[in-house]
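Listed after this line are the structures, all set down as structure tokens.
Rule-based calculations on the coordinates, nothing more; no lab input. Note that this is a predicted model, so its numbers are computed, not measured.
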Structure 1
Amino acid sequence: MKKHIRPLALLVFSILAAAPLAAQTPPAAPTPGLLAAGATTAELQRRLIPRDQWTPFPRAGDRAAWEKADRRLLDGYIKYAEQNIGFKWPALPATLSLEFVRTGNRSHYEHVSFQRRATLAALLVAELAEDKGRFMDQIINGVWAICEESWWGVSAHLRERDGLMDVDDPFVDLFAATTSELLAWTDYFLGEKLDAVSPKIRARIHAEIARRILQPVMLPKNHRKHGWMTGTNNWNPWICSNWLASALLMEKDEAARAAHVAKVVETLDYFLTPYPRDGGCDEGPGYWNVAGGSLYDSLVLLNSATNGAFADLYKNEKIQNMLRYIARVQISDKTRYAINFADAAPRISSEGTLVWRFGRDIGDAGMAGFGRATADWRGPGAWRAHYARIFHDLFSRAEMEATPPAAPLYGEVWFPDLQVVAARETGGSDAGFYFAAKGGHNAESHNHNDIGNFIVYYDGQPVLIDIGQGTYTAKTFSKQRYELWNNNSDHHNVPQINGVPQRAGAGHKAREARFDRGAATFSADLAGAYPKEAGVKNWRRSVTLQRGRGVIVRDETDLTKTGGVIERLMTCHPASVTGANEVTIRGKNGAGAETPFIIKFTGAEADIEIEKMKLDEESDNNIRRNWGDSIYRISFKIAAPGARDVYTIEVTRGN
């Protein structure tokens, strides 16, 4: 099978691209709207800095200001741009878009589309760094090539699902909005230079952004087309942040500009109002960057364009919790692992300067230190949901580097609404054992059927894992979603009961989920995650961190059928049977040295099966990149369980 290898920076785009949202009837407008309260169009028009006076960042001609931008970062962009000075702007033929409906592949189209945008962004920053004009022709080529595209989004998001865009019916998806913002910043920074070549270039940028983005989002009843406008997942704040930047930068009519801003804040309230108070992101940390992170992008833009009219929102407890989430789910800053429940990669690459800026804005030293510690996790060519982050990074570095780098690595974390918990041996350190576990329900955004799932790490290294996100294909957001093995419960650390796995749906949920901080114990009844035919009245699971020893899982069962139970465990290390009801995993410690971990099962005699997972499908590509070709499923099979049993799974370090 032919392998298509893509740069990691571009890979993130396809990781985050989800299925388009459609809504037939909009939910009731959130009342009162936290953002929109008092933000009428008239009030916003009074508050907004006029477009020709708003200077969020220095323009290209302000060389004194650009001399203060971070030199190391600028040099990195120049080097990246030099490597792409001969970029050919590869075509996006119809057949490439049609692959999604013909074969299910979305990656090939996305690779070309995202490579175009990453290259244009790097060329833009390099030109701003030098101001010599040597990148201008390629910037113009990139702008023109992108404006010539039939569709700024991706084939997987087409509403008609027929593989080709109806150019007479523009639809705003994630990447159309992101593209609009990139072109808007290009116009803002290089407007005079573009006009010096031809005024038609900027005229084309303005016309395309208006036709593809600014006009469609303001049409009446557009929720029927743009379900994200009343949605509660990342599409809402992600698109809003790009839409807001595009409107502020490109809309010349001040009344229309204010109307766009009013619509953005109204739309953001649909995302913010129902969001859980604990700030937990049910899409996982991989999506936080474009969920809570994009909400913050919008707040920064709103405050910049109104002289701080929205600054009080930084004091809001829910918003603070939403943005603190990313630090709370970090397992280790050294290995970069994080709690990767749902569609998430095991290692995250949060944008450190964004995290630092938020910590600064609310006076949270832990968040600021975490942002400083992770500031170099992304570099030139890295994907951005919001291109303004590049420029904040360039002009904030000097201030940020005065902050001591220190990830908080909280000792215990509990999201009572999300029902996700974590505990480690010692707060502030990744040394020793760490576990995370979840309750929740099986209709979460980017859901996996994983109620009761848990992961175990040691010294920041994985022992028992959540496989996380695969490569998105046509199956990923379809009725076939749970045919993908990494999404179903048979490949999570949860039991199969009487031959029946967990089912999807909001009705399949944990009961009585709670966390005892003193005992470092999470507990929940998992029975509700299974359908009636599983024959389970109660399955009370507890997961406890035994500091100084290991992690122990205890399952108390109450079954109406006793046809068989399988306790499943997933690991990324080779494993072998080393005794009765015992498996040894050949893992690693913090120094990378091979370290044995003993898995001891008690409560019944079990047949043990260890399978190496085959990673040969297109949907396995990300899994192979994240974990290597080394995924093993351990099954403790109890052929004749009792109606009421107590099983334990203990994880300890071997000698």
Structure 2
Amino acid sequence: MISQHILAPNRHEHVALAVFKDNAEASRCVAREIAALIRERQRQGRRAVLGLATGSTPLGLYAELVRMHREEGLSFANVVTFNLDEYQNLPPGHPQSYHHFMWTHLFAKVDIPAANTHIPDGNAPAADAEESCRRYEQAIAEAGGIDIQILGIGRTGHIGFNEPGSARRSRTRFVTLAPLPRRDAASDFGGEEHTPRQAVSMGVRTILGARRVMLLAWGQHKAPVVRAAVEGEVTPHCPASFLQEHDNALFITDLAAAGELTRHRAPWLLGPLEDQGLEWDARMTRRAIIWLSLRRKKAILKLTNDDYNESGLQDLLRIHGSAYDANLAGFYQMQHTITGWPGGRDPARTRPGDAPSRPLRSTSAAVFPKRILIFSAHPDNAVIGMGGTLCRLVEHGHDVHVACQVSGANAISDEALWRALLFARDTIDAASPGTPPPDFSASALCAAFENTGALPAAPEITRLKALVRRHESMAAARVCGVPLDHLHFLDLPFYHHDADRHRKLADADLRVMRAILDEIRPHQIFATGDLNDPHGTHRLCLNALRDALALCAADKKDWVAGTELWLYRGAWASWGPDEIDMAVPLSPQEVLRRRRAIFRHATQKDTALFAGDDHREFWQRSEDRGRAIADAYNILGLAEYEAIEAFKRYSPEEFLGHAQL
């Protein structure tokens, strides 16, 4: 039950918190709590009233409730539901309406009477809008109030569509959506310009009126806002913080979403580590010393006993004996992450005193040259996150292969394809293999776009967009020196599901991944570790690699034990200094070469279709993050570089046991 996962309170956290190893386990526990309420009310002859949310966060919860209905006989006949919100002027049958969402994922799969389900009316006429909201509030009251309210949390801290600035006293009402939630939803609507601008939502006061509130949050990208809502002050600027005032509110997160809380970020501030089940291992020591260095604005080797004592790090002085020795422990850890030879040093070019393979630690670390397989979730992720390192690996003579896991077709706008089709129309009409169907010739497609401003939603269009991304990848590979026969387009099937939130890995995806692994038998694997992308593709691609690698390990493939996995970031986030296991410095010339490779992905430049809330272009994000990592190393007292590309290491055993991906 959830009670077993509720953490002991501390002075930094102002609301109850339960943290699970992953969202699947958390969803099962929440489902059991709801099932217990439903069954209790059935015994009492009463109704159970649930407040429900939409989006990707509660999908696991709804799937578990459906399973319990089918396999355990859980009946929903006595359940009444009220949803948080709905888009304005979206027909109930629209695939992105919350009516459609709830009937697809829950209502149509259980025995709940249709009359017991309530979703705000986003199609109420303007003259009746206020009265429609009043009737919704009245319906909640007549049902006896909400017993359990399920919430997600947006990256701005919004709950429902209560955006920053929402008043605590607000009730159900029509609202104008803020830019960030609209950008987050853009992938579902085919672009931000097609995303609704208004919605109807329960108010903060309505939500706080529930007898019990459970807020669910999954993933690293939710960590900053979870910290603000749990540890920050109560403020309309973060509407979720109002839950601190509720007597029976509970934040339920996975490990990643709790990662920015003080108990995880700086646990030494809460008391002795051993009292928290933690220890001063090398990683924790490095994290604390980096934290202290940045807090005191001193290089690591300049930290003093007073700095440690005044910042709650007396334990490090006890363990190491002095600030001097503690400083050296942290400094050497950071220094040893730096290498100009990401695939290991060429023995022919090794000089006395060189570390030939550091920071590589696998049994194949000394092998030179290596077979290296670089997975790029989308076609441009590899050059954005590790373009300089990619060029370096090729130049050092390694056998480098790049595998684009998905086509990236969904990230190409109709206008971008139209520009490519214009060229085809005016040269050779080769829009489809063989003789193109009349409706899908370059001329016909150009005419369709020029007349309507959009291209038809058809598999042929997706194939053409994928072809554009493929040719961009070939051009980028040429900049990096990767032979075209070392460029692999995996086209994982999960990517072509109709909607992002329905995507799941299947055996077909794993067969493709396993085949490329068995073909290359890599000594090193690089993969996209940027899990903050708004559509979740990176996470599924990384899970596909993990599951395929597990199959290879189960079959006792001899190459698995000797491989080493390195995760890179760049498009959506960067590794913190305490997380970095390998830092590859780049010269100004290498930064410019990486920029040229990124520019070859022309459809993602200037106005990428799904750029999220970061208005910088991808090449700017890459350069800013690389420069910021280099600046951090400089501040910590290490060498000064133009830029650094950073990687986090996993052995096969560590990666296969890493549940939170």
Structure 3
Amino acid sequence: MKIGKFFLIFLIVLGWIFSGWPQIFSFPPGVPKAYAALSYVGGVAVSRTGSTTQGQELSLTGLTGGSGSSAAAGDIVIVACSTGSTADRAIGVSTPTGYTELNEPYANGSSYDTNLSVNWKIMGSTPDASVTCGPSGSTADALSAVAYVWRGIDQITPFDVAFTTNTGTGTGQPTPPAITPSTAGTIVIAIGASAALTGAVYTTATLSNFKTTTGSDTNDSMLGMGSFAWSSGTYTPAQFGGGTTGATESWAADTLALRPAVAPTVSTQAATLKEATTATCNGTIDATGGVNSTNAGCEWDIDSGAPYANNPSTAGDYGAVPFTQPLTSLPSGTTIYARAFATNSAGTGYGGETSFLTKPGAPTGLNFTSVTATTSRLNWSSVTGAASYKVERCTGTGCSSYSEVATGVTNIYWDDSGRTGNTIYRYQVRATNATGDSAYSSGAEQLMLPDVPGTPTFSNILTNSLRVNWTAPTGPTGGLSYKVERCTGTLCSDFGQITSGETNTYYDNTGLNSGIIYRYKIRATNGTGDGNYSNADETTTAVVTISIDDYLVAFGFKALATTTKNIGDVPIITVTSGPANLNVKSTNFTSGGYTWTLDTTNGINKVLWEFSKDDSAYSTFAVAGTEYTFDTNVPDDGTRDLYLRLTMPTETSSYNQYSAAITVVATAP
């Protein structure tokens, strides 16, 4: 039977977070509180009389004493339910669901029994607004309830070590058992409950954030909960003060160790998908640190070691999983130093550093020098981080069917050979290093110079013209033209260009002199420039020759002052090597010591001596020994008739036979 009421008071001291740095804070004054990663949000303590159906609800939106007023996602809620009774009662959290009962110690006193139920739950994305301790089942048994909310808990392993529990009789002042945590930043929670005839409020000199309440009924119930910021060793909470000390009373106590969340443990794996300016950084969250990370990424720089200049990341909900982070805007051909990281509510964890080499960038500035018909030098700009270069080639303008023609090129040029003249070749280049090949450069193409035409040959050789012939160079001939150079004299070397833009493989050279040696050489040209000269060769223009048939003309006996033509006795001039210009000249008529002179009219001892090529238009031999044009540009094998007309003198000093000599002069036109 009950013999009296005593008051049991206990006090719990709690370390808490303040201002973001480890702080020392006293509550009550003189009780030290050290900052930890765990943060006390607040608590609530309520009690009621006994009931068979009604429990005790605790609001989780009106918390006091801590950093907030409501529980949030990820917080741990610790609920202690206690009843004073005369028998072992089944108590605990009735609503909502999801709470785990950690322990339910029972103390059997001589008159007053104590039931204590300790429960916990990690709040989800929609935190609970309240929690209810179920009824004791007896209208005589008072019910007490305390809720504690902490933030920054290790959500995977919220308790650092196993809880400890203790019960006792003969007093209403509980003594929570000792506990030995192992993790820095652990918060020790001490919970004590007792049953008595008359309850009393607990007090404590060592615990912080102490919440206590007393439920009054036939069998009173007292409950208290407080915290201590553990640093090292075994922590032994002091016996609660303020409670009753009757011999018929009983008590129960639990001691818990809340493990704080810590920064995640991260490892860095080798980078993959390495290109010139991008790569994929790979990391793994090996241990969450008790709470999922909300951000993961990879920081990188071109120098080894922290700090790193770049730290791209991706928000998300990361457990203990591998993750990837795309890296962009990397310098090409450069060794990159990187490490993976992940951040949770407790901090950021970093993996070890890894390094990788980006691929080189694509070569630029392709151009050509030293181009001939069969060789060329392909040049490009140096690429950072390139160990060597690869060259590919195809044939034809705008072609795309490239074939690799050179690898391991360590210069920033490559000499191609064995090409075909007047042919377009297209090239592309890529750099390579230990990581791989760069992208291809833009294509660049080059038209080779023409090859050498054949040695000149000659045809249609006349006195003043000839045809120079040659064979086309090897390779395509589209777009080709030719330049012809000439000099005069055997084995001469002072060539001068006489024509260009010739599209035929011959050239008719006119305006030459007869009987002269002319030497020629040829070269082909295209859009790139002039090819090499052909071998030179030479020839001699023809010498003008003529022949005359019927070169003796007899006029017979003629009367003075009469005119006679050589009809029926006409000399024929043949150009046997021409063409030729034909001039004629005549001597005076003579007979022994007598002379008929030539003049434009006849007279005393003067004759009018005329010639014609067609017997229609006559010209005069006006002065003896003077050349007069007979005909011009008479072709090779051409013939001309020489008509002559004589007007006798009006008087003569002699009647003997007179004669004159006509000379035909042939020259090249």
query: So Cα extents along the principal axes in Å, computed for just one structure, reads 204, 39, 38; which one of 1, 2, 3 is that?
result: 3
- request: Name the one structure among 1, 2, 3 that volume of the Cα convex hull per residue in Å³, for residues 451-618 alone of 184 was derived from.
  value: 3
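To which of 1, 2, 3 does the computed value 17.9 (Kirkwood radius over Cα pairs in Å, for residues 123-290 alone) belong?
Values: 1: 17.1; 2: 17.9; 3: 18.6.
The value was obtained from structure 2.
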